[in-house]
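Values quoted throughout were computed directly from the atomic coordinates according to the rules given, and no laboratory measurement underlies them. This is a predicted model, so every value here is computed, not measured. Cβ atoms are built from the backbone, for glycine too; each structure is taken alone.
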Structure 1
Amino acid sequence: MGRTADGSAGDADYGVIARTYTDHRRPDPRIAEAVHRALGTARTVLNVGAGAGSYEPLDRDVTAVEPSASMRARRPDTLSGAVDATAEHLPFPDGAFDAAMTTFSVHQWQDLPAGLSEVRRVTTGPVAVLTCDPDLVRDFWLYEYAPEVLDTEARRYPAIADLASGLGGTTEVVPVPVPLDCSDGFNEAYYGRPERLLEVGARLSCSAWSFVDDEAHGRFVAALSGDLADGTWDRRFGHLRELPALEGSLVLVVSVPD
């Protein structure tokens, strides 16, 4: 698989996704706190697959790597520019960083073992990977309305065991609760706000939706709209509207060298 004209290196074209991405994918401070905690006392941090800069700590020296030109252009002026590179070929010497992070990115890497090996090569301390556990992705009400979307997500996200094996050292898997008013609009962020997923921009900001056709989008909108209108969704899942946080598939995989 080659890079797109935009430079995207994974299976999704962020030259298209980037158009509305930052309208719906704003970093949530509670998730950010979990990511930053995992970095420990590191002063220099590598962010791989950095995108528009979500979750980068502002109080540390961050070097961002992002292959998509469209996503690099979305980085705010408060952040440094990103290096045009991929996880599999990091242009840095061994041990260049105290810690590394990557958020919602590993499922885009073309060669996961090579990317993980590279991140570990250039990092002396913890590596924090914010991702979704593919074994848990389907345990969500959305699966009843758009199974092909969550099947796509489950297929794309790497197994937690593969991440741990690729990074080596001592690995901890930390569940990350998703708050009810989560500002980062991935699918589970709308667990108690189903109406938001009727917005096409919200759906397309989750890359898995770009892999299903217009018919699937239409089926989903019709089914969810109908169930919201007649109260079916609320009878079955309405308790989620009051749940302060959902412990779903979102996890932090944190590897520390032995």
Structure 2
Amino acid sequence: MVFLNYITACVSLLLWTAVWAFSPEFRGASRLFLDTADTNEWKMLLPTGVFHGVTCNPTLLERAGEPCTIDNLHRLASVALGYTDEFMCQAWGATAQELYDCGMTLSKPDRDRIVVKVPVTTTGVEAASLLIQSNCRVCLTACYNHKQAMIAANVGAEYIAPYLGRMTDAGMDGSGECWKMQEIVDGLQADTRILVASIRDCQTMVDLAARGMETFTFSPSVARELFQEPMTDDAAAEFEAAASRNC
């Protein structure tokens, strides 16, 4: 049984390596995620090739008018993975076993590219531990304090998602908390990624990226802000006009 689990883990690693090999060569370690369950936004923004994946949760599903059901999340995963490398969705349940069972069912169609989110509570972390032991990729979510990065690193979670904007709203130094989390996982030499979430504006994200943070999930409105630069638009229009005059 142990040998079989080892072989399964090796195969999963090889498959994931093959998937990652298709990512843009010059992207480096950076991973950007689009944080919405609105498939119309996916169709407009994911073809840019900027995004490594899509993230969603029950709140975003409700906001997009999408049912929070296993079948619907499998359908959404299939759509998202047609554009990107990863799809993150949140498990639900009152106990660790219920969260584990839900997470295993959610990730069943593609355990190499579907990442299961669970809250960084005692119950959620217990479920995360079980999921990780079953070769399921995990993101600990609803993180509000840098100390929680120690939990993620030691349980072996691939991601932990601090809610930057909500921390700032609560009077905390949201950016500072995120950076402390990065320092903790670096200090522990852990591979856990700090997936900065609840980003309210592009500049805050850019400032964190300039300090070395690599992984972010943000709304379509912030994505559009990332692309917005009137001088670039004017230059592109000028190029097009010159090309049409000389065709």
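Some points to look at:
- Comparison across structures 1, 2 (criterion: FRET efficiency 1/(1 + (r/R0)^6) of positions 38 and 214 (r between Cβ atoms, R0 = 41 Å, to 0.05)) gives the highest value for 2.
- Structure responsible for 15.0, with mean count of other Cβ atoms within 10 Å over residues 182-189 calculated and labels 1, 2 on offer: 2
- Parent structure of the calculated result -15500, given that helix-only ellipticity at 222 nm (-39500 (n - 2.57) for each DSSP H run of 4 or more, over all residues; to 500) is the read-out and 1, 2 the choices: 2
- Which entry (1, 2) yields the derived value 30, 17, 8 for semi-axes √(5λ) of the Cα gyration tensor in Å, for residues 158-221 alone: 1
- Relative contact order in percent (Cα under 8 Å, 6 or more apart) from the coordinates reads 22; which among 1, 2: 1
- In terms of distance in nm of label points 7 Å out along Cα→Cβ at positions 30 and 134, the structure with the greatest value among 1, 2 is 2.
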